[in-house]
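What follows are several structures.
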Structure I
Amino acid sequence: MYQKRLWLVVMLLLLGVGFWLGFVMPEQAWAQWDGVQWRVVAESWAVLWRGWPLALFGGLIGFFGAGLFLALRLEHAQAADFKAHIARLTHERDQAVIAAEQRVQAREQAAQERETRALQAQRDAVQAQQEADAMWDSAEDFQDRTMQALNQANLRARNAIHAAARIKRRIKGKKRLGAGISVP
């Protein structure tokens with residue numbers, strides 16, 4: 001960015017110098033002294049053709065001076081651009097680190113929430129298993145009591161049937177006895 005600015009300034013300076021020469025050169029003249037008087041030998045831009053050694057010397061000095069100045073400024077501009085680039089990359093790195101830390105934190109929080117839900121589900125499952133075991137034990141106890149009550153009821157029913165059969169036999173036996181005995 002600084003290099004672009006430097007090149008823009010150089011181009012503007014060159015355009016300014018060219019514009020300035022466009023105004024100055026038409027008013028220039030080259031004159032020679034012949035020992036008595038000055039005689040004009042060239043005017044305007046023709047002065048450059050007449051005084052080419054001087055123009056070449058001035059151009060070379062200006063070119064090398066400007067080149068040296070431009071090289072130094074370009075070096076500083078490149079260093080400034082490099083620093084700006086490093087700062088931008090550092091900022092991007094920092095932003096990427098922050099974003100990565102946020103993503104890691106979000107994933108850790110989501111994992112923690114899943115773990116908490118899993119532990120709660122496990123506790124609920126253990127509790128449900130315990131309740132089911134308790135209900136199973138209660139059902140087995142109820143079945144045992146029912147079987148005992150059924151066995152007792154069957155025993156009573158058998159006892160009642162046998163008692164009824166005995167009573168029936170006694171009654172039949174008494175009827176037989178009573179049928180065989182005559183009363184006068």
Structure II
Amino acid sequence: MTFIIILVVIAVVVVWLIAIYNGLIKLRNRVDEAWSDIDVQLKRRYDLIPNLINTVKGYASHEKEVFEKVTEARTRAMNAGTTNEKAEAENMLSGTLKSLFAVSENYPDLKANQNFLELQRELTDTEDKIMASRRFYNGNVRDFNTKIQVFPNNLLIGMLNFKAYEFFETAEAEKENIKVEF
């Protein structure tokens with residue numbers, strides 16, 4: 001009888017370990033999928049930026065510094081490694097794109113250019129998709145990190161070699177209130 005109880009306890013522990021491990025694998029794959037969704041949208045944005053710059057250059061060729069900053073920010077974002085580096089680089093790229101659109105405000109012919117308007121619309125659509133992908137990624141990161149931090153899972157995480165993911169966060173500068181002056 002004692003032997004059967006020991007076998008049952010061992011079987012329950014093994015099933016419990018398998019369930020925890022499989023649940024963590026499932027959540028990790030969801031986080032990786034969510035990161036892939038962000039990557040797809042970022043690639044789309046990277047592809048749109050050169051076309052946008054070339055269109056603006058045709059009207060505002062003397063705005064060289066703005067073009068260089070956008071190109072530099074794009075390159076930095078494309079080459080970023082970790083999640084934090086990627087988030088920082090993407091936030092910098094968003095800021096430089098805002099300055100590019102601010103430059104376009106000084107050129108009425110550019111604002112009326114159909115190609116520029118279409119690129120601007122596509123870029124805005126892509127930015128919206130990036131935000132949605134970030135939310136999806138961060139939600140999956142939250143779920144995964146919670147799963148590895150709760151008891152009793154946290155006792156096994158070291159043995160199973162799972163590590164917490166980093167959130168894709170907004171830069172502090174983007175969190176500040178916008179100053180409106182009349």
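Throughout, read-outs are computed from the coordinates displayed, never taken from laboratory work. Everything numeric here is computed off the predicted structure, so don't read it as measured data. Cβ atoms are built from the backbone, for glycine too; each structure is taken alone.
Name the one structure among I, II that distance in nm of label points 7 Å out along Cα→Cβ at positions 77 and 101 of 1.2 was derived from. Label of the source structure: II.
Which structure, out of I, II, was helix-only ellipticity at 222 nm (-39500 (n - 2.57) for each DSSP H run of 4 or more, over all residues; to 500) derived from, given a value of -28500?
Numbers: I: -32000; II: -28500.
Working through the options, I get structure II.
Could you figure out which one of I, II the value 3.6 for distance in nm of label points 7 Å out along Cα→Cβ at positions 69 and 149 was computed from? The read-out was computed on structure II. FRET efficiency 1/(1 + (r/R0)^6) of positions 141 and 165 (r between Cβ atoms, R0 = 35 Å, to 0.05) computed as 1.00: which structure among I, II? Clearly, the read-out refers to II.
Have a look at I, II and say which one yields 0.9 for distance in nm of label points 7 Å out along Cα→Cβ at positions 45 and 133, as calculated. Mind showing how you got there, number by number?
Values: I: 10.9; II: 0.9.
Of the structures listed, the value fits II.
Which structure, out of I, II, was relative contact order in percent (Cα under 8 Å, 6 or more apart) calculated from, if the result is 31? Traced to structure II. Could you figure out which one of I, II the value 2.8 for distance in nm of label points 7 Å out along Cα→Cβ at positions 61 and 93 was computed from? So the calculation was done on II. Given a value of 0.95 for FRET efficiency 1/(1 + (r/R0)^6) of positions 37 and 85 (r between Cβ atoms, R0 = 30 Å, to 0.05), calculated from one of I, II, which structure does it belong to? Value 0.95 for FRET efficiency 1/(1 + (r/R0)^6) of positions 37 and 85 (r between Cβ atoms, R0 = 30 Å, to 0.05) corresponds to II out of I, II. One of I, II was used to calculate semi-axes √(5λ) of the Cα gyration tensor in Å, giving 138, 14, 7; which? Answer by label: I. Comparing distance in nm of label points 7 Å out along Cα→Cβ at positions 53 and 109 across structures I, II, the highest figure is found for I.
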